[in-house]
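**Q** Please go over the structures that come below.
What follows is calculated from the coordinates using simple rules that are stated; it is not laboratory data. Only a predicted model underlies this, so the values are computations on that prediction, with no experimental measurement involved. Cβ atoms are built from the backbone, for glycine too; each structure is taken alone.
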Structure I
Amino acid sequence: MFERVGGIVRDSATMVEETRTGGLGIRCEGVVHLYKTFGGHDVVALRGVDLTIRPGERVAFLGPSGSGKSTLLALLGGIQKPSAGRIYLGDEEVSRMGERYLARIRSRQVSTMLQGATRNLLPYATARQNIAFARLSLSGGAREQGLPDVELLDRVGLLDQADQVVSTMSGGQRQRLALACAVSTSPRLLLADEPTSQLSHADRDHVLHLIHSLGDDFGTTIVVVTHQPEVAATFPRTVTMKGGRVGAEGHGGSEYAVVGEDGVLHLPGHIAAEWPPGTLVRFEDDEQGRIIVTRASSEGNPA
């Protein structure tokens, strides 16, 4: 179907694309991912991840190195496909999607910011040219609806570097430009792996402000991997990865443990340190809908 808008005839599919707003929801069902080492050994990076993120939510992934958080981010962005399980972005199952359609989603609805600014930029191009390159896949109307490159650069404090070549920029400037490029397409889902690592406090605040303003302005769903508790604290929801599983969550300042497959429950760090593997614990119902967990003595009585 075609419709005349302001003297210009446009097809309805293009109009839907150009007027889309709001974030993409995410759903993971039993996601497992394995990879091979250089020695040919299989390593399990994710072990049956079940996770739901509502459209427009802002979530920070936390966890030690090797916990699977960066692997999960790559799967959500369609950069890799899971070994087993299903991943949905909105109503689309991207874990089984063909590369042609997956590339369309990656270029127009999802922006993934990889760890390390230089992996996201053209080092021989200027800041302004990098933003233009990031927008190449958009239609003309979609580009016009986005923030002008001058405003984007101003928001990340790089207006004076608009025509500066990336290879001559500082690390903090490159990181801020990488984020400006990631948000230049007004994505419905922003995935960022350690976007504030190795930044000064001022640069970190610039980056976080732009990330959160994207959610405020467009309702974008935002998922960030970070090892910095102070960065995670700016997000209304945190998800802690442990051993390839979702081990805990935080909502509004409260911490929750997550029951995993076969009833596996990750204890909070300070409790796990005091209750080593093999510790006998006792569960009691207080008759008010709460379960009381106490450490028991070797005889089975509360310690």
Structure II
Amino acid sequence: MAIPVIDFSKLNGEERAKTMAQIANGCEEWGFFQLVNHGISEELLERVKKVSMECYKKEREEGFHNSNKAVKMLNELVEKKSSEKLENMDWEDVFLLSDENKSEWPSKTPGFKETMAEYRSELKKLGEKVMEVMDENLGLPRGFIKKAFNGGDGGDNAFFGTKVAHYPPCPHPEMVNGLRAHTDAGGVILLFQDDKVGGLQILKDGEWVDIQPIPNAIVINTGDQIEVLSNGRYKSVWHRVMAMPEGNRRSIASFYNPSLKATIAPAPQLVEKVKREEDQGYPKFVFGDYMSVYAKQKFLPKEPRFHSVKAM
């Protein structure tokens, strides 16, 4: 079993209808799919690989091994000869890039800031194209999702963040998770994953399925807010990263999320007429309120999060 791989370039040709249907299937049946021929140059993607790995080696690796809590706790368990598993922490080195925190971006790696700024700009455009395809497939006006994420106006208030993560080799992968199972809180996620070291899995029909590494593909998945806007047609999917005994897995995940002030609710076009708001499947809420709940419940079932935010 493998997640769909879709040639995004065919969206503009004779196979447009087929490609639209493939993306609809990826959203409805999988919650994850991979895009190839997505328009981001291989030259830029190769530079992203280079600077992200150099940044980890130069600015992050020593700190991971010397001060990461999971490393410390795992070493203690091994010394005690314990068979216990670390359930509440992850074997990952991670930092966030956003326009709001540019002064905090890594600065010792030549070309890192410039390359990642260029990459984020290109990826944001790709995210907006993907959202337009979702609009069309759902029968919504063009730009509906983007407008909802921006708080209902034509401004640029949506949040676009990039999580740069590495999952170094783990001496005891059976005792710790690379990243615990969760669904993503936000909107559309665009992942540039390692093309050699695997480990990413999604939960499909009760089974954990590997997401196959494909060179220079962009993995797309939908978050909780797309589930709400689509009134449950595009459900966010549980996924996790396994700790691996060999290889240093690169994972660059970008999140096209609503503004914290944006109000999120099922698109009116997708809601059957109900007499009372409480009869609708998903509540209407402010995204910032949802994030407050998610911060405490990220690794727990998502349905109680929707109920919690409904009660706020």
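**Q** Between I, II, which one scores greatest on distance in nm of label points 7 Å out along Cα→Cβ at positions 57 and 289? Don't skip to the answer; put the middle values down first.
**A** Details: I: 2.1; II: 4.9.
Largest one: structure II.
**Q** With distance in nm of label points 7 Å out along Cα→Cβ at positions 25 and 49 coming out at 2.9, pick the structure among I, II it was computed from. Display every interim value, and only then the final one.
**A** Values: I: 1.9; II: 2.9.
It traces back to II.
**Q** Which one of I, II has mean projected area of the Cα convex hull in nm², as calculated from the coordinates, equal to 17.1?
**A** Working: I: 21.0; II: 17.1.
Clearly, the read-out refers to II.
**Q** To test your reading of the models, identify which of I, II gives -10000 for helix-only ellipticity at 222 nm (-39500 (n - 2.57) for each DSSP H run of 4 or more, over all residues; to 500) when calculated. Don't skip to the answer; put the middle values down first.
**A** Numbers: I: -8000; II: -10000.
Source structure for this number: II.
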